[in-house]
Structure 1
Amino acid sequence: MALIDVDYFKLINDNHGHLTGDAVLRDISRALGERLRGTDLVARYGGEEFVVVMRRAGREQAAAVIDAIRAKLSERAGTDDVPRYTFSAGVAEYSTDGREATALLGKADDRLYAAKDGGRNRIIAMD
C-alpha cells in the first residue's frame, strides 16, 4: 500500500487557482493509471492524497513502481495547464507492517510524513 501526497498543493491552488489544482490531481491520476497494473487499486484519499493498493507486490516492488512515477513526473517541465509539481509517498507492506487496513494506512502515513520531513519529492518504504 502506498499513500501519496502532492507536495505544496496549497501553493499550487494559491498561486495558480483551484482549476489548476484540479488539473494536477487529474494529471497524477492519469500517470498512476497508466503505470499501475489492472489489478492495482487507486483512490483519492483526502484533498490531494491518493492511496494505492498493489496486490501481490512486495514493499520493494511497490516502492520502485511509485518512485518511477514520481521521478517521471518531477522531471517534466510545467505547462500552462499543469505546472511542474512533485509528490511524496509512504509505502507499507501487508503482514510485515500490519494485517489490518488501518494499521497499513497508519504505517504508510508515518512514512509519508518522514518523506515530507526529509525534503519532499521522495518515497519512504522502510523505517
Structure 2
Amino acid sequence: MNKEEIPKIIRDVGFDFSWSEKKVWILEVPVEEINIDELTWHFDIPFLWERGIYNLKPQEVISNSDIHKKEYARTMKADLIHPIDIMENKGRWLILDGLHRLMKASILGMKTIKVRKIPRVDIPKIVK
C-alpha cells in the first residue's frame, strides 16, 4: 500500500514509519497499567479492515457486533494476558500492537489496561 492509499485520518494520527510487530514483541520494556480512557480515542478512527483497508472503526464493531461478526469474534478471542504496545506520537499514546485487546477490555468494562510504553528511541529496532 502506498501513502496515497492510506486514508487522511490515518496519516494525520498515525506513525510515519512501518514497523514489525514481531520486533516490537521482543523489546524488553516494563509493563505498567494506564487508564483505558487514554487509548479509547482509537475507537473513532478506521484502523480496522472490512472488505477493504482502513475502512472500519472499532466503535462500529463494538456497537454493532451482529453486523461485524467476524471482527467482533476476533476481538473477543483477544488474550488480555498480553499488554498493549504503545508509543507517544503527536501528543498522545498510539497503539503499535493490541487494538483488539483494547476493544475487548472496553467491552468487558475494564477501567485500566496493561501496556508497554515503547520509547521513540527504539524506532530503529522495530522498523520493517
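Where a number appears in this text, it was derived from the coordinates with a stated rule and is not lab data. What you see is a predicted model; the values in this text were computed from it and never measured. Cβ atoms are built from the backbone, for glycine too; each structure is taken alone.
Things worth noting here:
- Each of structures 1, 2 was scored by mean projected area of the Cα convex hull in nm², for residues 6-77 alone; the highest score is held by 2.
- When distance in nm of label points 7 Å out along Cα→Cβ at positions 30 and 54 is computed across structures 1, 2, the figure 3.4 traces back to 2.
- Label whose coordinates, when percent of Cα pairs over 20 Å apart is calculated, return 45 (choices 1, 2): 2
- FRET efficiency 1/(1 + (r/R0)^6) of positions 22 and 46 (r between Cβ atoms, R0 = 30 Å, to 0.05) from the coordinates reads 1.00; which among 1, 2: 1
- Origin of the value -15500, where helix-only ellipticity at 222 nm (-39500 (n - 2.57) for each DSSP H run of 4 or more, over all residues; to 500) was derived from one of 1, 2: 1
- Mean count of other Cβ atoms within 10 Å over residues 38-45 - structure with the largest value, from 1, 2: 2
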